[in-house]
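J.: For reference, the structures are reproduced in the following blocks.
Just so you know, all these numbers are worked out from the coordinates, no wet-lab data involved. Note that the structure is predicted; figures quoted are calculated from it, not measured. Cβ atoms are built from the backbone, for glycine too; each structure is taken alone.
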Structure 1
Amino acid sequence: MTFPAARHAQSQWSATPVADRKAIMLAFHDLVLERQVELLDIVQEETGKSRADAFNEVIDVAITARHYAYRAPRLLSPQSAKGALPLLTSTHVERAPKGVVGLIAPWNYPLSLAISDAIPALLAGNAVVLKPDEKTTGTARRALALLEEAGLPTGLMQIVEGGAEAGQRVAAACDYLMFTGSTAVGRTLAAQAGERLIGFSAELGGKNPLIVLPSADPVTAARGAVGACFSNSGQLCISVERIFVHESVADAFITEFVAATEALRLGPGWTDDIGRLISEEHLDRVAALVSAAVAHGARVLTGGTHEGLYYSPTVLVDVPHHADLHDREVFGPVVYIETVSSVDEAVTRANDSDYGLNASVWGAVREAREVASRLEAGTVNINEGFAAAWASVDAPMGGWKQSGVGRRHADEGLLKFTESRTVAVQRLVPLSGPSGVPREKYAAALTTALRLGRRLLR
């Protein structure tokens with residue numbers, strides 16, 4: 001009964017004034033901040049991440065709720081458009097909800113990546129059916145409870161528990177599908193959405209590069225790169241897994257980077273830097289990729305060990321191209337470094353990937369901007385790893401190439417959950433021309449008008 005119930009609730013919700021929806025999301029914003037301790041506890045219990053990494057999720061959801069609450073009234077209001085014939089045609093564009101939005105969310109950010117997409121979908125007038133990862137359903141349910149406490153009608157957002165089969169049920173019944181996860185699964189879901197002719201958006205995998213330019217301060221870049229690589233234990237689709245450092249600063253950068261990596265503290269507390277990996281299965285996968293790379297000739301500068309589910313942050317060099325770790329997303333606290341002789345070489349290597357999600361460039365801002373514009377990535381952070389672009393919720397977030405389709409954040413992050421309706425009013429003279437005027441003469445008059453318009457609009 002999940003989807004029938006959601007559709008019933010949505011039929012009433014779509015008639016709710018946008019101002020009322022806005023008030024609910026602002027109340028939710030306040031509740032998330034007020035109840036952050038219990039949210040942090042649940043996130044940590046389910047994922048094992050550090051307290052600081054869990055707090056990032058709370059902040060992200062609050063920022064997203066506030067942003068879209070204030071943007072929704074304008075975005076959902078009818079927008080004027082230029083009519084076919086000046087003065088005679090008036091045109092505007094309306095926005096209507098899709099209906100029931102299906103969200104399939106991953107385990108690595110169980111609060112942020114489930115709720116940050118639900119917020120704009122709900123504000124747009126949709127119902128939401130959320131399928132969180134099996135390991136993190138508690139976080140999703142607590143977030144839903146806070147939404148309903150803030151005033152969201154019961155039944156408007158529903159949670160479906162289970163694995164891949166549950167995800168298939170959501171994909172088979174929803175009116176729009178939003179997915180965050182692996183490229184392999186995203187490709188399958190995209191095919192299903194295409195078969196059903198429904199909209200689809202996805203943020204998928206990444207093999208994100210970081211470039212250290214000759215103009216960079218190697219110590220500053222190294223310390224920044226640590227956060228770029230190892231936040232959330234590397235279990236982050238926009239974290240850095242490849243570093244390309246110019247030979248002029250390579251020695252200093254590598255020395256400082258290894259030292260800063262070795263200083264990281266493993267544990268769950270506020271003062272700890274690296275939490276545990278999500279599961280034994282995932283740890284085995286990460287360890288296997290590192291071991292295979294070493295067997296093919298890679299060298300470990302630090303890390304490569306684990307205690308329980310805590311995998312030590314790992315830095316490698318000399319990773320050969322034929323090692324899986326060179327091109328495959330690790331999704332753990334593992335990065336490799338390559339020294340390059342030119343900026344052009346760094347750009348070429350950074351772009352040599354099937355992925356294009358996020359990139360990071362360190363150096364003088366003017367030079368870094370020029371490099372950023374050459375990188376094949378949906379977001380590029382200058383003198384920052386990933387947080388600056390991600391937190392800029394007024395700008396789009398998403399991937400190039402096999403890193404995704406569509407965008408979250410910005411106006412598109414809400415408008416993708418709507419259908420547009422163009423309404424045009426014609427006055428006095430029909431577009432086909434006034435009655436009694438020969439078509440040839442009308443065509444000549446239109447031709448003259450078009451030529452005049454071209455000159456006036458230059």
Structure 2
Amino acid sequence: MARTLIQGGWVVSMDDAIGDIRGGDVLIEDDKILEVGHGIDAGDAEIIDASNMIVSPGMINLHEHTWQTGVRGTVSNWTMFEYSQLMHATAVPHFTPDDVRIANLCGALNQIHSGTTTLFDWHHCNATTDHTDAAIDSLEEVGIRAIYGHGQTKTEAKPGEAPFNERPHSRERVERLRKGRLSSDDGLITMAMCIQGIGFSVWDCIEHDVRLAKDMGLRWSNHTGAQGIPMFAENAVQKLHDLGLLGPEADFVHATNLTDDELKLIIDTGGSITVAPECECNFGHGNPVTGRVLELGGTPSFGIDLESNISGDMFSVVRFGLQLERGMYTDARPRPTKNMPGHLKTRVALEWATIGNARAIGMEDRIGSLTPGKQADVILTRGDDINTCPVHDPVQTLVFMATPFNVDTVLIAGEVKKRDGKLVYPEAALRQKLEELTASGQRILDASGAFADAAE
């Protein structure tokens with residue numbers, strides 16, 4: 001039985017019953033939080049000195065295509081139309097399992113470095129089962145808490161083959177994982193289905209895929225398209241509701257082209273609506289639906305989306321999402337609001353990336369807050385760095401001042417993954433992996449020709 005005491009930090013528990021504790025302690029036993037409070041006597045526990053640090057739950061990133069890590073910084077000038085054609089139709093056929101392996105490994109390491117302890121890996125570069133296994137292998141090697149979302153490639157159809165929007169999800173491929181290495185819902189890595197869904201599938205495929213997910217007991221996530229991109233199936237949200245196929249296991253990503261009535265159906269049946277505000281604005285999806293979801297009585301969930309497009313840290317996503325929503329809220333009124341509305345306060349934004357995202361995936365009993373009995377997914381953020389000092393309000397510091405480089409320590413299930421500002425990963429091995437990532441990305445750029453203007 002291993003014990004670790006995080007001692008003397010400004011604890012931001014994200015648990016209303018515990019609150020914030022200045023000079024507080026967090027006692028961890030094996031993989032769980034045992035106690036949160038002042039002056040905890042932990043006997044011979046290993047001590048982590050949290051003086052001048054903010055102690056908070058690890059960030060939860062609910063949407064990222066981690067397999068694109070090797071082509072970082074290449075698609076920021078693309079529109080959504082260009083991305084759909086050039087990335088999926090043109091570049092994806094050139095991704096090998098080894099490309100996926102190194103991308104997922106380095107991408108997951110970056111998530112940990114950036115203070116994210118749970119990653120929803122939305123993986124639709126799955127030409128073969130070797131691609132699938134490579135992605136999962138890397139998540140396991142890194143030791144991040146992850147939901148592996150098994151998706152489908154969106155490559156152009158071969159002669160005699162139906163287009164991707166008419167191809168149902170493979171039951172055989174899903175069963176292989178669900179009855180094999182990802183059969184448990186209690187492990188560090190669990191499984192979901194990532195379907196083409198209402199943004200990219202005809203109705204028969206939508207119904208087939210959702211029923212398959214239900215048969216397998218899996219959460220299912222789908223892209224709902226974007227403004228200007230027509231959906232292949234009309235009234236799909238209503239149809240799913242009429243068939244009893246909406247529920248807490250459903251996740252709709254982006255949703256900028258859904259009506260308020262459709263959003264309300266998802267919210268009222270317990271589903272989640274995941275916003276990726278930076279990516280949505282950069283790609284021209286339309287205004288993120290954060291405020292609409294809040295006004296309809298829901299809580300939006302948040303994710304990064306594409307590291308090929310934007311930086312891969314939840315600090316940036318939460319900050320941008322809150323600032324953008326505040327701007328739109330004020331702009332929609334005849335004069336500036338006198339007081340910041342409660343639903344746009346800074347603590348609410350931090351909830352989006354912690355306990356709120358945990359609720360969205362049905363894991364609020366395991367992660368998302370520093371609550372005794374939950375998994376010890378904890379980050380320590382330095383409050384004495386040049387960009388964070390002085391700390392008067394730890395929540396405002398986390399949301400508006402902090403960056404990944406202020407993250408000093410990261411624990412996942414009680415295991416230290418970053419210490420003293422450095423990943424607990426052999427330095428020489430990490431350098432080698434980054435060289436492999438660079439070579440992988442360059443080979444894909446050269447082979448596909450899709451990124452010819454990447455340097456412009």
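J.: Which one of 1, 2 has helix-only ellipticity at 222 nm (-39500 (n - 2.57) for each DSSP H run of 4 or more, over all residues; to 500), as calculated from the coordinates, equal to -9000? Could the numbers behind the result be given before it?
T.: Values: 1: -14500; 2: -9000.
Going through each structure in turn, the value belongs to 2.
J.: Which of 1, 2 yields 21.5, 70 for Rg and Dmax of the Cα atoms in Å, as computed?
T.: 2
J.: Next up: Kindly point out which one of 1, 2 the value 1.00 was derived from, the read-out being FRET efficiency 1/(1 + (r/R0)^6) of positions 22 and 70 (r between Cβ atoms, R0 = 41 Å, to 0.05).
T.: 1
J.: Given that FRET efficiency 1/(1 + (r/R0)^6) of positions 342 and 398 (r between Cβ atoms, R0 = 35 Å, to 0.05), derived from a single structure, equals 0.70, which label among 1, 2 identifies that structure?
T.: Corresponding structure: 1.
J.: Right, another one. For structures 1, 2, which has the highest computed value of distance in nm of label points 7 Å out along Cα→Cβ at positions 94 and 254?
T.: Largest value of distance in nm of label points 7 Å out along Cα→Cβ at positions 94 and 254: 1.
J.: Follow-up. If you rank structures 1, 2 by mean projected area of the Cα convex hull in nm², for residues 86-245 alone, which sits at the top with the largest value? Provide the component values of the computation, followed by the final result.
T.: Details: 1: 15.2; 2: 10.3.
Between 1, 2, the highest calculated value is found for 1.
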